[in-house]
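Asker: Structures given as structure tokens follow.
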Structure P
Amino acid sequence: MLNKNRIEFFFFNTLNKIFKKIGLKKTRKLAKIIGLVVYYLLPIRKKTVLQNLRTAFPEKDEKEIKKIAKKNYQNISITFCELLLIPHLKLSEVKEQVSFENLELVKKNIEKKEGLIILTGHFGNWEILISSIVAYINAKYHVLVKPQRNQYITQWLKETRSVGNTNVIASGISVKEIIKALRSGEVVLIAGDQRGPFEGHRFQFFNHPTSLYTGTASIALKTKSNVLLAAVERQKDYKYKVFIEELDFNNLPENDEEKSLELTQRYISFLERYIRKSPEQYFWMHKLWKY
């Protein structure tokens, strides 16, 4: 396994060097081609993508489903290739690529120093969110990440995400560290749309019961932190617009567990709204409705 990991990282690092040499614009063009090659010749998780799309959009015919799937492979390829370039981009270059629709809302909540959770999902290029916020606002950030199977890639990603004054928190052993950061008035970024366990609570996502984790909502309630919802949408010119909204804490049930459930549903409904607008930009490659 160790040799396999080293070989994988060798190719990973080789791509990194190629993309750095050819630049962002050409990397994106090459990424679209790579996406098509994978879709047609190396159909990794293709059955999963198609089944997820059929489940989410029963009103669309098979021709349209396959069209979205093909674009989805291109979009995921672009996101992956851009990830390799992020460490080489200056903050001024990140600003050129990313704009915010409601940046003042982020600034206002950070300035309160009451603890802030920025909750996003695997849509558009979620990986560029931390770099883009750091480029605009100086603060202490923490980003929650899931370790990869390959420890070399995990370490590389950790270094990549540690841009500016940012700390990487590994999922699984993270709750105490997240609570400590929030109670210190700092900012935590989380992608909260990972599939939850079989025995977990179900939420309506594309009109289907979907297992999701409720930990983020529970932590927000425990620490009395504000929560901002973020969707990073790729535009036609391949630049990004980040849409920011406050998570609504009004009219919640009285029971704490029921509050967490309602807040989680409000979050996933926000994400669904943007996915429906640009379905090709969501990460459909995991089994959302495995059970």
Structure Q
Amino acid sequence: MLLGAQLAIGSAALMARGGLSEGASPVGLAFWRLVAAWAIVSLLAAVLPTPKATLTLRDCGIAVLGGLFLGWHFGLWFYSLGRISVALSTLLVCTSPIWAGLVEAVVLRRPPKPRFWLGVVVALVGVALVARAESVGAGSNLLLGGLAAVGGAACIVPYLLAGKVLQRRYGLWRSVGWTYGVGGLSLAPALAAGGIEALQPPQAVGVWVAVLGMALVPQLVGHTALNWSMRWFPASAVGLATLLEPVFAALLAWPIFGEPVTPLQAFGAAVLLLGVGLGIRAETES
């Protein structure tokens, strides 16, 4: 399930790049993706068996916090996709295991095992190799794009932790529906800053293809499966598994957007996969 989640999520960067090329703004694309995902998940929560526990004030705060960080994650990531390549953007946004390990060590007082950090180091060597092969084209900005992607990586950790807490009492569909809805609402003020017309639905068919595609495949299938996997893995292991996403994204971007995978990038991806395996094994062994 965790591997399938990364394959589904890996398609998001390509759909987002397509929506941006059709004239959508990063914030607008993230907003409509989350709104569409919220509508679909809310329908599923209404028709499928799910726990009926009443939402407490504490858990409401957790859902709001997780949704806020999810919205910021997408807004920052989509901004980076307009500045750097699909491969580098997804690699940087998937540095979340570093932040997850720090959160678990400092906040949850559950420091990851030493071998987990070995896996992180090996994976980051792979990231560095792929980044080294990055070519800068017209309209690119490595600094802004890179910082936005790293910011998006940090934002995904509170979202995952919130989902883990909420699922225990409210089930999968209700918990992800709340965070998706709050995530969309968190982006509405930034979108409205561009004028009230910015809140109107997109007019371009290509933007809607990207929005609905991301809502159905990366969001509904990928992120829902990722939340489900939080029942069985610690946040640091799930975060490390997200490093598989840029491998899939880079392979898909080659034939679609003409961003070839160089030998150095391919070697870096192999090193990255080795790090993923080391880290997940360290965190799941008793």
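Asker: Given that helix-only ellipticity at 222 nm (-39500 (n - 2.57) for each DSSP H run of 4 or more, over all residues; to 500), derived from a single structure, equals -17000, which label among P, Q identifies that structure?
Answerer: P
Asker: Follow-up question, since we're still on this one. A value of 71 was computed for percent of Cα pairs over 13 Å apart, for residues 61-108 alone; which of P, Q is the source structure?
Answerer: For percent of Cα pairs over 13 Å apart, for residues 61-108 alone, the value 71 is produced by structure P.
Asker: Identify which of structures P, Q gives the largest calculated value of Kirkwood radius over Cα pairs in Å.
Answerer: The structure with the largest value is P.
Asker: While we're on this one: Can you tell which of P, Q yields 41 when relative contact order in percent (Cα under 8 Å, 6 or more apart) is derived from it?
Answerer: The value was obtained from structure Q.
Asker: Once distance in nm of label points 7 Å out along Cα→Cβ at positions 101 and 269 is calculated for all of P, Q, which comes out largest?
Answerer: Structure Q comes out on top.
Asker: State the single structure among P, Q that was used to calculate mean count of other Cβ atoms within 10 Å over residues 221-228, giving 18.9.
Answerer: Checking each candidate, the match is P.
All of the numbers you see were taken from the coordinates with simple rules; none came from a lab. Since this is a predicted model, take the numbers as computed values, not measurements. Cβ atoms are built from the backbone, for glycine too; each structure is taken alone.
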